[in-house]
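Student: Pasting the structures in now, so scroll down.
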Structure P
């Protein structure tokens, strides 16, 4: 139904038959990078008809997942809690603020940017561009309060429309079952990484190098 190609992907549940829309549909990039060496990650995203499913059009998944809230996972666009899209972190207060993204009920693309302030050890998520750019979410002390052995990260995109799951499923969906009629679809494009201090995340000329800007 979809796959990461170049600098984005498109997902459309409506292309599946009604009896095939229950389950977890996950898509993962093979390009791995050090999230704590990241300066910025930017992308465009458009979402339609996803209110009834647990959809995360783009999130950053660590190689080593343990510790729950300490995992370092970053959900840049996630329908959780259900009914609206948020920029979320796997973490706990008082170190973070998770904000709601605006205007995700139409097909118009939105611009999202995440920046790592290494001097403050803080991950920050913005939406919009130029004078319309708005601060949405932040995680103070990101490296200090997440596992030191997270490993490298990769871009992941998924839709969960299942019958049950863990505490995350119950929180994000309200423990409701699948929507066999969901027409959830989204497109993520123009994904660009910029590393700190002019570093490169990937060898120049490699398949993954298309993700790097500048």
Structure Q
């Protein structure tokens, strides 16, 4: 089935697929009168966004061979910061900040390679910005366990940073995806009690913890 772009109402035939991410940085809030103890999440966010902006420029140089109405849209697309939020007020050091990333692939591109390129760029930039954990998020809940395991394994092997996982349950795979991430090297898990969360919920920590402690840990001990 071919569906139109929700924001444009047309089908872009030179588009092999898309991935949308929300990248969040954390800091420590502080009032402007006591700013020194604060940790600026916004500054960290900008440093990650700059690396992705550089990647976006490189990707535009890749031109699809498919016929297009304008040469200006032949490039491979990466939109950084289409949506962004930071801070609680103008006089407060922002304790959290996030921005969106929208990646549209040309038909000639290898999706697996491009996904690794994107996640590696994010992880490397986050590490340089001082991140303790790079949490990979399946925000729309569309991943499957095998896919999650491959992505986590690639990020762990290529960056060396501590990797976390945050899964939503839109396909009923949040717990399975979380376990697959841990099995692939993630050491930080995010979830909620009984899976309560937006839409269809998040990974259920009751199930995740029980499976990690009683099954995966036992399996690893032999």
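Student: Ranked on relative contact order in percent (Cα under 8 Å, 6 or more apart), which label among P, Q comes first with the largest value?
Tutor: Checked P, Q; max of relative contact order in percent (Cα under 8 Å, 6 or more apart) sits with P.
Student: Also, quick follow-up: To test your reading of the models, identify which of P, Q gives 1, 7, 15, 20, 21, 18, 11, 5, 2, 0, 0 for P(r) over Cα pairs in 5 Å bins from 0, in percent when calculated.
Tutor: The read-out comes from structure P.
Student: Given a value of -10500 for helix-only ellipticity at 222 nm (-39500 (n - 2.57) for each DSSP H run of 4 or more, over all residues; to 500), calculated from one of P, Q, which structure does it belong to? All intermediate terms of the calculation are to be shown ahead of the outcome.
Tutor: Details: P: -1000; Q: -10500.
So the calculation was done on Q.
Student: I have 3.8 for distance in nm of label points 7 Å out along Cα→Cβ at positions 167 and 183, calculated from one of the structures P, Q. Which structure is it?
Tutor: Of the structures listed, the value fits P.
Student: Comparing P, Q, where is distance in nm of label points 7 Å out along Cα→Cβ at positions 55 and 111 highest?
Tutor: On the way: P: 2.3; Q: 1.7.
When distance in nm of label points 7 Å out along Cα→Cβ at positions 55 and 111 is computed for each of P, Q, structure P gives the biggest number.
Student: Which structure, out of P, Q, was P(r) over Cα pairs in 5 Å bins from 0, in percent, for residues 87-158 alone calculated from, if the result is 3, 14, 21, 26, 18, 11, 6, 1?
Tutor: Source structure: P.
Student: If you don't mind, another one. If Cα extents along the principal axes in Å, for residues 47-126 alone computes to 36, 25, 24, which of P, Q did it come from? Walk me through the numbers before you get to the answer.
Tutor: Details: P: 36, 25, 24; Q: 50, 27, 15.
Here the read-out was taken from P.
Student: Between structures P, Q, where is FRET efficiency 1/(1 + (r/R0)^6) of positions 103 and 151 (r between Cβ atoms, R0 = 35 Å, to 0.05) highest?
Tutor: Largest value of FRET efficiency 1/(1 + (r/R0)^6) of positions 103 and 151 (r between Cβ atoms, R0 = 35 Å, to 0.05): Q.
Since every read-out is calculated from the coordinates, none of them should be taken as a lab result. On a predicted model such as this, the values are computed, not experimentally measured, just so you know. Cβ atoms are built from the backbone, for glycine too; each structure is taken alone.
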